[in-house]
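Just below sit the structures, each encoded as C-alpha cells.
Nothing in this text is a laboratory measurement; each read-out follows from the coordinates by a stated rule. Worth saying up front: this structure is predicted, and the values here are computed from it rather than measured. Cβ atoms are built from the backbone, for glycine too; each structure is taken alone.
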Structure 1
Amino acid sequence: MNVKIENQLLPVALDSGAANYLSLRSHEIEKIKGKTPKGSFSSVDFKGNHYTSPYFKVDRIQIEKIKLSEVPVIEENLSFILEGSILTPPISNELREEALMLCGRMGAKLFESVDFWLLDFPASRIVAIRDLDEYKKVFQISFSNYAVSPLEYCNSHIVVTINTDLGLKKFSIDTGSKISLLNPPSEYTKTTNPILISNEFSIGNKKLGPFNLRMYHLDPTFPFDGILGRDFLMKRHIFLDFKNKKAYVEASSI
C-alpha cells in the first residue's frame, strides 16, 4: 500500500500487529516539512524486547481515499525490523532486502479511522468501507459462509476468539507476521514438537481448520494468546466491523 505525504507516495507494508499509526525510515521523516517532534514512543516485540524511538506529529497524510490530520509518525527502528520481528534470527538476505525496500509500516491505529474494513489478502488489498450494508448489496456478498467472532480492540491490537485443540484462545490479527503463533501449554518443553496441528480450529459451528500453529512463548503483557499471521490471512476474506465489535471470517479456504 502507499501513503501520500506532501505529494510523495511512499510504499509501506500493512502491519496490523504494530500498535501505532505509521512508522517511517529516518531518512523519509527528514524529508517531511510539516512535522512537529513529540518526544519518544515505546514499543515491545512479541519476544518481549523493548524499543524506544522518536515520534512526530505530521500535518496530513493520505491512504487511498482516507485523509488524516495530525498523525503520529514513529521513526522506524531497524533493530526491530531486522531482529525483533524475526522468529529465528539471523534474517535471510531475501527478507532483509524486502524489508529495506519499504519506506515504513502502517500499524493497527489506521483501523480507527473507519468503522468497517475488508482484509482481502488473496487479492493483495484492504478496503475501507463506509457503509457495510451497501457494500454487501453492491457486491452481492452474503455472510452465510462466514464465522462470526467478537472483535476486541485491545491496546491497539485487533483480537478475535477461536476454538482450538487447547480450548478457546484469543488471537491478534497480525498482517506483519508470516506465520501464526500460539502460547504453549504448561507441559510444553523444548523437546516437544514446536508445531501444533490443531484439528479443532473454529468459530462457533464454522470450521477454519485443521490449522498449524507454531508454539512460542509470547510476551506475557500481550492481551492475547496467539497471533494469526499471513499463513491464515492469505486464504480467507475477513470483514472487520468495529462499530458492532464483530469479525466475519470466511469459513471456506480460498
Structure 2
Amino acid sequence: MESGKKYLYEAKSVAAHFQYVDGDGDFAPPDFSAEYIGEKEFDSPCDPDGQPAQIPERSSGPREITFERYQVRVRAYREGAAYRTEATAWVTNLDIKGVLTARRIEASVITDYREPWDRDPGRPLHPRILPLAPVYDDLRIYGYPYTCNLRLPAPFSFTKEQQADYLAGIGPDIEPTPIASDPDYPSVIATPNGKTIAVSADTRRIRVEDFGIVYFADWKWLPIDHKCCDNFQWLELLRFDLGNPGGGGVGGAGGGGSRPLAPTGRPL
C-alpha cells in the first residue's frame, strides 16, 4: 500500500448451516465456513475438488441435511490501484429430507475499491459489491426442476463486460434486491409426485407442501443495520425454514471493505 494508506478487507463464505429446534444443537462446524477481516493480502488454500463433508450425527433421529463435498474460500488482495475481495462457497450432492436435492450449489461475491476514488468528493467511500451468477445445478423439489421458474435480479446475469464496468465505478451503485417479506403466492406448481409448490410473485420464496418455506438468492446488507455504512453485502443461495426440525441455509458468500477516515471525512 502507499505510505499512510490503509484498507480493511472483509470477506466471508459459508458452505452450509442448520439449527435443530429440538435442542440437538447447531450444524455449522467451523471448517464449513471461512472469513477474513484485516489489512493484509490474504489467499486461502484452494482445492478444486473440495473437501469431503463430515457432518455431525444427531443424538436422535436421522440427519435432515446432507451433502457430499464442499469448499469455502476467501481472497483479499491488491491489484494495481484496486483493493479486491472474493468469497466463494459450494457444496455437491445436496439432499434436504429427500425433498430438495441438487448436484451443486455455488455462491460467489466480489468487491472492488479503487484508490482514485479517495480523491473524488462526489463518490461514496465504499467498495462496489457484486454477486456473480449463482449455480443451482439440477436443483429439484419433489423431482421438479424449480429453477426454470426462478427469476433473479439483473446483476446475477451480468456479462463479463457489465461486471467489469460496474466494479470500475461506472453507473450508480446497485442496491441488494430483498426477497418479498410478506408475499402472496399467486401461482402453484404441481410436482411429479402430486405435491404442490406455492410460488411468490418474485419467485424467490416458495412454500413446499409437507416440507417448509424455501428462499432463493437472499441478497442483503449484513447485518441488516449495516446500510448506514454501505460496505458489506451477503448472499445466501438457499435459505429454508422447515418448522420442526429447524432451518438453515446453503451457499453463502459476502464481501465488503472500508477506508479508515480522518476527521475531515476523507481517507487517512
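Observations on the model:
- Top of 1, 2 by Kirkwood radius over Cα pairs in Å, largest first: 2
- Distance in nm of label points 7 Å out along Cα→Cβ at positions 136 and 216 derived as 3.5 - corresponding label from 1, 2: 1
- Structures 1, 2 were shown, and FRET efficiency 1/(1 + (r/R0)^6) of positions 40 and 96 (r between Cβ atoms, R0 = 41 Å, to 0.05) at 0.60 was computed from 2.
- Read-out Cα extents along the principal axes in Å, for residues 8-63 alone, computed value 34, 24, 17, structure in 1, 2: 1
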